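Just below sit the structures, each encoded as structure tokens.
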Structure P
Amino acid sequence: MAIAGPNGVGKTNLLEAISLLGPGRGLRGARAGEIGRRPPGGAALPWVAWGAFDGPDGPAEIGTGTTAEGGDAARRKYTLDGEPAKSQAELARRAGAVWLTPQMDRLFQDGASGRRRFLDRLVWALEPGHAREVAAHDTAMSGRNRLLAEGRRDAAWLAALEDAMARHAVAAVAARRALALRLNALLEAGTATGAFPAARIELACPIAAALEAAPALAVEDRLRAELAAGRGRDAAAGGAQQGAHRTDMTLVHLPKGQPAELCSTGEQKALLVSTVLAHAALIGAARGFAPLLLLDEVAAHLDLGRREALYAALAGLPAQVFLTGTEPDIFAPLQGIAETFRATPEGLRDP
């Protein structure tokens, strides 16, 4: 589906609503209370997003939103087939989304957290339980950080939290590493990425490096011991210096042998597109359905040759794709291939 229209009519809002039907905070990473429409001088209104899906497990209806009270402190809820969802992993087994937005043009210049979130979205689509591992690690880490900040050195309590941190950190990083290995095989072969450059994901993570040389249980034991030995250091630093939250990643432009942060903006965009295309092919083969691809203003920032290569690659994927752009002309090659709409303040219209 291609949606063209001027800025400010809600094209990105539509993509965000779709992204909220999977695990995580969606395309903007916003809190629940920041998503709803906000009248002048008032609090955010309640909101809801709903979608119908069909996959190997059969049809499913996913809903998410806030309660009728709304407001800035609103809590988000999920439903699956009309019943409260037990976990985000339950949703990830039925639907997933990966996106590229103009804000991601600085992915390789900004901090590691954005790159880690991008990587985790790729993993969630392959391993629905990954979100649970990351959340459990972060919960244990927050509890440990709080105890250390308060000066409460309860050895048994800290040991229990460090045990949870070690177990969930190794599980989360192992899933990231497994995804990178599988995706790299497709990226280097170039079979799913067409004219886009071959790429390789590289992880900067001590836990990932340790997993290359030792079994997971041994890495857990080592991390558990290092956390216990580093309590004083972490208390002084105000947070844990080791764990799944320290993972960083980059993409390497293989034809040039150059990391993404040293490539041009156009090359970085091409590397991200290449990664998303290979990821969709991987998930389609592994799970029987590909994640939804949400491409916000991506085609407009590609030259003509790469734009045509993008459309050709998308047409061959087992995925549902949503593209947005300000000018309808950039979607002209998709006539007869994709549904096209014109975005207006009143909603979507035929072109």
Structure Q
Amino acid sequence: MPWTAGELSAALGARLEGDPDTVLKDVRGLHDAGPGDLSFLANPRYRRFLDKSQAGAVLLRDGVPFSGMALRVSDPYASYARAAALFHPQAWGSPGVDSRAAVHPSAQLGEDCCIEAFAVVGPGAILGDRVWLQSHAYVGGGARVGPDSRLMPSSVVMEDCILGARVWLNPGSVVGSEGFGFAPTPTGMLKIPQVGQAILEDDVEIGANACVDRAALGETRIGHGSKFDNLVQVGHGAKLGPHNVMVAYAGIAGSSKTGVGVTLAARSTVLGHLDIGDGVIAAAHSMIAKDTASGSRVAGVPAHDHKTWLRASKSAQRSHELEREFRSLRAEVQSLRDDLSARALQEKKP
């Protein structure tokens, strides 16, 4: 979907430096962009590629020198995201229920829902307006899905769970899977019924094959605007605040709580029954094992202050060198001791 530079600058709230009638057909990276493309510079490390780019126009912050056409914005990365949506508007499923779908007679469907082949909607389930269930998506009995939500192929919303408005479930994701609850007995593990709910607030997105367990009692809750990558795990009874981010393989154990804007980087974990404050950032492969104050940046296993962890990591990297130095010094000291002992024996001789 082509746009002129003038149209784009108006849509993005940018200040245009160049010909407003220039036609741009797509958005691409600095390396790949051609004369008909819009590009962007968000990370300063790529500044050296700017002047070599063939892009027809570039999204730039004020003060970044550039001889070509520029759209000046305060946040080039966010503007790139908006521009990409303009060039590639989201297509939505056509309203209607495929004859091969299984929709229970007691289920309630809002206006303009799209139910594709082999999707399932259980008894008493409620779908808001314009909900799109793609093939093999499953909405269990008594579940609720808010308006403008999209359940991609093989995604699952189990019985009595709740999704807010504009929630996206990527393929294979599961909301309301059984929480991992078992009581040890002399004859083996006794299953604890998981009778709570899983609730996703508005504008949440769950990555492919990610799982949000239902609570044993009460609810598991994901705050509005939170975004999860693929293969993320949220344990039963956990309560995540708004705008949390969990990157691939991150996990949070049961009954833990997070504040606003918490980020768990790839493979980082939060143990159970902990309170994680607002704005906490856990580095990749970290394990948070205690309550963590707002604004903390942590790393390591167990996780501690990020700067301390970096210093400790650098020291660990030097450990072999330090060991060699220590062995060398010990050998020198031993040699000096042997020399002194030899001299003392010589002096004692008549």
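Read-outs throughout are calculated quantities, based only on the coordinates presented, and are distinct from any laboratory measurement. Note that the structure is predicted; figures quoted are calculated from it, not measured. Cβ atoms are built from the backbone, for glycine too; each structure is taken alone.
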(request) Work out the source of 13, 34, 13, 14, 18, 8, 0 here, i.e. which of P, Q gives that when P(r) over Cα pairs in 10 Å bins from 0, in percent, for residues 41-168 alone is computed. (result) Q
(message) Tell me which structure, out of P, Q, gives 0.65 once FRET efficiency 1/(1 + (r/R0)^6) of positions 129 and 177 (r between Cβ atoms, R0 = 30 Å, to 0.05) is calculated.
(response) Q
(request) Can you spot which of P, Q the value 4.3 was calculated from, given it is distance in nm of label points 7 Å out along Cα→Cβ at positions 25 and 161? (result) Q
(request) Supply the structure label, taken from P, Q, corresponding to helix-only ellipticity at 222 nm (-39500 (n - 2.57) for each DSSP H run of 4 or more, over all residues; to 500) with the calculated value -6000. (result) Q
(message) If percent of Cα pairs over 35 Å apart is calculated from each of P, Q, which structure is the one that comes out at 47?
(response) Q
(message) Matching task: 23 is the computed value of relative contact order in percent (Cα under 8 Å, 6 or more apart). Pick the structure from P, Q.
(response) P
(message) I have 1.16 for Cα Rg over 2.2 N^0.38 Å, for residues 289-328 alone, calculated from one of the structures P, Q. Which structure is it?
(response) P
(request) Work out which structure the value 3.8 belongs to, where distance in nm of label points 7 Å out along Cα→Cβ at positions 65 and 225 was derived from one of P, Q. (result) Q
